[in-house]
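For reference, the structures are reproduced in the following blocks.
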Structure 1
Amino acid sequence: MVCTHRDTIKVENFEPGEKGCEECLKSGDSWVHLRICLTCGHVGCCNQSKNKHATKHFEETGHPVIQSYQPGENWKYCYIDREYLK
């Protein structure tokens, strides 16, 4: 299968204002890994984190493609197609 949502990618060479998961920083929680929404630049925590804010952001907005925001990682994932992008 080939992801059909590449046209939603609007954020490239991103520099988010937050240095961590936006919601966790506000609530004082911690996270495991960070993901960035490639539609709007929202930074959220991964599904291994207790709050799963990256997935919740997708569920609330429908923004389908995220990218790892971890140093040394550059993979992208589409929630709708359940596929890693190359």
Structure 2
Amino acid sequence: MTGPEVLDFAREAIWLMLAMAAPIMLVGLAVGVTIALFQALTQVQEMTLVFVPKIIAIFVALLLFLPLMGGLMAGFMAMIFDRIANP
């Protein structure tokens, strides 16, 4: 395996990681901003109010995006196996 091939694997792995993590992180961000806005508008300054809705939203997003994440991982592994079998 040459240096450019290793860099290709690393670059594709980083893009895969970003593609898998982005939907979950965006859901967490959206819920966090929404609750922060609600707290600012109602002047409810409870620190623990953010955690439960955010955890529930991230759990639901994981359930929804798990097939997409599995498909991305399966495609990446198929590409790796193809490169191993056909050097």
Open item on the list: Given a value of 27 for relative contact order in percent (Cα under 8 Å, 6 or more apart), calculated from one of 1, 2, which structure does it belong to?
Closed with: 1
TODO: For the read-out distance in nm of label points 7 Å out along Cα→Cβ at positions 28 and 76, a value of 3.8 was computed from one structure; give its label from 1, 2.
DONE: 1
Open item on the list: So if we calculate distance in nm of label points 7 Å out along Cα→Cβ at positions 12 and 44 for every structure here (1, 2), which label has the highest result?
Closed with: 2
Task: Source structure (of 1, 2) for helix-only ellipticity at 222 nm (-39500 (n - 2.57) for each DSSP H run of 4 or more, over all residues; to 500), computed value -31500 - done: 2
Open item on the list: If Rg and Dmax of the Cα atoms in Å is calculated from each of 1, 2, which structure is the one that comes out at 12.1, 39?
Closed with: 1
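Quick note: the coordinates plus some simple rules give every number you see, no bench work behind them. Note that the structure is predicted; figures quoted are calculated from it, not measured. Cβ atoms are built from the backbone, for glycine too; each structure is taken alone.
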